[in-house]
Structure P
Amino acid sequence: MFKRVLLKLSGEFLANENGFGISPETTALLAQRIVRALEGTGVELAIVIGGGNLWRGARNGKGMDAATADYIGMLGTVMNAMALQDAMEAAGQPTRIMSAIQMQAVAEPYIRRRAMRHLEKGRVVILGGGNGAPFFTTDTTSTLRALEIGADVVLMAKNKVDGVYDSDPRKNPDAKLIGQATHLEVVERRLEVMDATALTLCMDKGLPIVVFDIFEEGNLEKLFKGERVGTLIQS
């Protein structure tokens, strides 16, 4: 059973049906699902959220300086963190937003030991601002923060994807779900789990990853209770 968990969420999970913007209703449903899953487990939870529902540097920043486009994306993750915080606290869960980019009016600066103290006090820590530097994805941020705070696992939440397959199930109806694999197998087979930098860091440090469908009823509760869901990747 996991004691401390880092949950990686896509910004699109907060979006409207077109996959863009922030939908208060969609965000509230996601927040309620997370809060309900936490009840009675004693799990300490940190969340890293992306910003793809608001901005994607590679797509939206064409013609811009690449670093500037990435910084805009980091600001988008803080907006998502604020929306998620509002929804989780409305559901009764104390939270703290911590940002790698300082903006003290809306978020605490990310300080490792302070983040760990919030977790020990039962607060969910929502991590925005990426890792404060351009050219890194929120996958890499998730791995980095998980290692810093001593998380037992990175939970890679997906929507309507129940794990890692040996080929693209959207193109190959015979694709098979992989229940368990090593980091090295994932690298060698080029399976789409997270970006290469994040995956290599997990492999080097022996950090387990679980890829699962967060919108499948009961999945998150099962993971918090130590049950097997989705695909487990470990050394």
Structure Q
Amino acid sequence: MGESSSKMAAPVILNATAKHSATIIFLHGLGDTGHGWASAMGEVSMPHIKVICPTAPVMPVTLNAGFKMPSWFDLTSLELDGPEDTQGIKAARDKIHQLISQEVQSGIPSSRIMLGGFSQGGALSLYSAFTHKEPLAGVIALSCWLPLRAEFPQAAVGNLDTHILQCHGDCDPVVPYKFGQISSCLVKKFAPNIDFKTIPGMMHSSSETEMKSVKEFIRARLPDL
């Protein structure tokens, strides 16, 4: 078991159907898999874009009484100033940076790679973007927060000018709407191109309105060459 338990399962990949010139890497939330978001992302993508939806490694999650489930890092609480799994967040970030560099090696410049995620995956996508030196095409942060926020702005070594779309439902019972707002205000201080969209009445999920914004964001930031 040992090492293999922390290895990621094969990601769900939607290959470009035209000449591949851009990539979106989208990270699911706690307890989900890459399949959870693949079809939704496929619907808002474009023919020249390859979509990668990786699946997090299975690990015991403190927040869920130690039950094992796909999780990017351990979650001990969803309190605003609760303890965080610093080591786990950084290890997960390294895996995401690896996925980005694999795309770069295959010929897609980092400026044509977009990162995104939902909930825990959105948190990881924000953290991974700001700790990545090379510029990315954009970040889609859904129903999430900025992890290890006490490290910022010092920890932000890149993507300070990158456009970020952050969406949050104002009825979210899991990741409170307030967390999203606090994260957005903090990020705005060092990365001004963040657009925070409130989705009225939405809980900890997605909606047509939100996906319409995601689709517009992808079209604006990753047009066909």
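Rule-based calculations on the coordinates, nothing more; no lab input. It should be emphasised that the depicted structure is a prediction, and the values quoted were computed from it without experimental measurement. Cβ atoms are built from the backbone, for glycine too; each structure is taken alone.
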For the read-out distance in nm of label points 7 Å out along Cα→Cβ at positions 10 and 66, a value of 3.4 was computed from one structure; give its label from P, Q.
Q
Of the structures labelled P, Q, which one yields 12.6 when mean projected area of the Cα convex hull in nm² is computed from its coordinates?
P
Can you rank P, Q by distance in nm of label points 7 Å out along Cα→Cβ at positions 34 and 194 and just name the one with the largest value?
Q
Value 22 of relative contact order in percent (Cα under 8 Å, 6 or more apart) was derived from the coordinates of, among P, Q, structure P
